[in-house]
Structure I
Amino acid sequence: MARPLSEEKRQALLVAAADLVAMLGVGASTAKIAQAAGVSEGTLFTYFATKDDLLNQLFVEIETNLAEAMLAPYPKDSGARKRFRTVWDRLIDWGLANPTRRKVLRQLKLSDRISAASRHHCEAMYREAREIVEQSLSGRVDPKRASFYIDTVLFGLADIVTEAVAANPKDRESIREAGFDLFWKGSAA
């Protein structure tokens, strides 16, 4: 009779994978990941059939964590700028609270090891937040460019601002505000 899988070991593997992917990229070996988690490499493959399965599960877990932060209630009766500012602040706050996950997510989003199914699953989690951003940008940007503004410019700028705040915490609010203004005013061009 097979022993039940331990959620503790599974989480240890995901944490170790995140730490090593943040440091070494997606090329981090399964042997190093298992060693960092305190298990054998064979145990890793008991929990994740392949390295790609491990990376996809890590991607989904990080995206789920970010989506949960983004999907807290929004100020419904406020204007577009205020609703978008809420999105912005949540992105920055999550990035500052999760520096390793942010680095890992950046690498996994670019990796060809993340399946289309994992990407589609994660995109579906952001529908409400994306609708708020799209509504906020309505009339400000060419609808054909909205995806570029959201998927590339917004997330890229939030990442830059998060790095700047982490490097200069005493200037946290002015950097956050400057980044917001850059996106908000730049999207009206």
Structure II
Amino acid sequence: MSILRFYMDRMETPIGELVLLADDGGRLRSVDWTEHEPRFARLLRLHYGEGQYALERRDDPGGLSTALGAYFDGDLRAIEALPVETAGTPFQREVWTALRSIPPGTTISYGELARRIGRPSAVRAVGLANGANPIGVVVPCHRVIGSDGALTGYGGGIERKRWLLAHESALSPAPQMCLAL
């Protein structure tokens, strides 16, 4: 088995410093806030195996940092087509793929997300998969809220979730909310 090569960059955003990881193909593998680097490292070991990957510092790998910067500067569409690649279970990847279909400025409930993937009774499992998303912001887990409209869990903290939703709502033509009943 060959060692995976990953390229790491750091970037400042209006809500803190992000660390991002890309592979040789320019696919985004992980995005996290720098104060959560222990979690970031733990997930790398979990998903790819101890000693099975090498990290190298690289500015703007695959143009990913530039695209994320454009998003934070107001171009919400800049991250929509970014190539991503994740490890995780098939169920997790199914949830993460569905997250990318939620338009900026729109929120949905965990129940609605479960329905969208054809598993309406799997709300808790969807919530756990959402929380394990390794590519926050680009795979927009922040767009999922509680069935009562409350902001619930976000790996970067509720204040960042609030900021991301306000950022997108202010720049989107018609923000919407879809709640499960």
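Taken together, the values in this text are just the output of simple stated rules run on the coordinates, not laboratory data. Keep in mind it's a predicted model, so treat the numbers as computed, not measured.
Given that Cα Rg over 2.2 N^0.38 Å, for residues 47-102 alone, derived from a single structure, equals 1.39, which label among I, II identifies that structure?
Clearly, the read-out refers to II.
If P(r) over Cα pairs in 10 Å bins from 0, in percent comes out at 8, 32, 31, 18, 8, 1, 0 when worked out from the coordinates, which of I, II was used? Considering all the candidates, the number was obtained from I. When helix-only ellipticity at 222 nm (-39500 (n - 2.57) for each DSSP H run of 4 or more, over all residues; to 500) is computed for each of I, II, the one that comes out at -10000 is II.
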